[in-house]
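Several structures are given next for inspection.
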Structure 1
Amino acid sequence: MQIPPPIIHSSRLLEFAFNDQDVEFTDRINLFVGDGELKRLGEMQGVAICSSYAYPDEYLLFFCDDNWEVHGTIPFVSIDEAKLRAERGYKGINNKWEESQYSEEEINDFLREEYEVDPTSKWWEEICSFCGEDIISSGQGFAGQKATICGKCVEEFYAHLHEESNT
C-alpha cells in the first residue's frame, strides 16, 4: 500500500496509518455505510485523519481501501478523539500513525492537477451558479458537472415555470 495523496475526499491529509500484521481488527467500530440499504463497514487497509476544507473545525477519520478510496467517515472535533476511535477498531494502530510530509507547494500542485482548481480560491464551496449563494449555508442544493443550484432558486424557477404554463 502506498502513502495516501495530500488530499483525500476534498480534505487535507494530516496523518495516516496502515492496517498491517501488527494491527488487530477488533470490529468495534459501528459504522454503517451505503446509499440505500446500509451495511456495517468491515476491515479496511488504511485510516487517515484529514482536515475538512468546508468545516475547518472538523477532523475526519477516513476508512480507506488500498487505493485510499474512502469507504466510511466519522467526524471529530480533535485529532486525539479520531485516534482513540481508530484504536478502538484497530488495536495497535496508535503505533502506526505517520504525519503527512507534503509541502504546501505539493498540495497546491495536487489541487491544480487532480482537482483542476485554483488552490487560492474557496474551491470546496458549492456556490449556486444562479444567485451566488453558498449551498452549504442554505442547507440544500443540487450539483451537476458544470453547475450547482440552491433550493431557493429551484423553488423560484419552479414557480416561474408553473406561472407560464398556466397563462
Structure 2
Amino acid sequence: MSELRPPLSTVSHGHSAAPLRVDVAEMKCAAGPGTSLRTHALGSCIGLTVWDPEARVGGLLHYMLAKPHDKEEAREFPYMYAVSGIPALFRAVSELGAKRERLIACAAGASEFLGEDSSLSIGKRNRAILSKLFIHNCIVLHAEDTGGNQARQMQLDVGTGIVTLRVQNEERVLWRP
C-alpha cells in the first residue's frame, strides 16, 4: 500500500527569485516583499488569494472540491476542500501577522469544461461554497474571475498585493491596490 503524501502548507519570508508554486490541493503563505505565489491549471478548481496590505502578508489556496465525503478526508487533505482549506488559509496568514479586517480576497477558476448544464457542475459548486462561506463569515471578495470554460493561472505578488491572471497566453491584472 502506498503512503499518502501529507498536505502541503509552506510559509516563506520574502525574497524568492521565482514565484513559489502552489499545486492542486495545496496552500502557501508568505510575508514580505520579493515573494510571489503562483498556481496553474485552475479549471473547475478555485484559486483563492488573501493579502494584508499593512502586514504585507499573503496566501494562496488551490482547492479542488467544495467538501469531502467525510471528516477524515478533510483532516488528511485539508487544502483539497473549500470547507477545510479556506479556514486554514485565514489561520495561516493570521499567524504571519495579517488581520482579517484588512484582508483583500480574490478568486479565480470554477470553469465548467463539460458545459454549464452538466450534472457534475464542480466549478459551480466550488464557487457556491466560496460565496456561502464568505457571506456567513462577513468576508468581502474584492475581485474574481470565475466560470466560463477556460483554465487559468493565478499569481499574487505578496509585496505589492497585485493579483494577475493568465488565460490562454494573455496576462491581465485581476486586482491591484
(request) Compute percent of Cα pairs over 17 Å apart, for residues 86-141 alone for each of 1, 2 and report the one that scores greatest. (result) 1
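Check the numbers for relative contact order in percent (Cα under 8 Å, 6 or more apart) across 1, 2 and tell me which is largest.
Details: 1: 19; 2: 24.
Once relative contact order in percent (Cα under 8 Å, 6 or more apart) is tallied for 1, 2, the winner is 2.
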(request) Supply the structure label, taken from 1, 2, corresponding to Kirkwood radius over Cα pairs in Å with the calculated value 16.0. (result) 2
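Using mean count of other Cβ atoms within 10 Å over residues 102-109 for the comparison, can you identify which of 1, 2 gives the largest number?
Details: 1: 13.2; 2: 22.2.
If we compare mean count of other Cβ atoms within 10 Å over residues 102-109 over 1, 2, the biggest value is for 2.
Laboratory data are not the source of any read-out in this text; all were calculated from the coordinates shown. Please read all numbers here as calculations on a predicted model, not as lab measurements. Cβ atoms are built from the backbone, for glycine too; each structure is taken alone.
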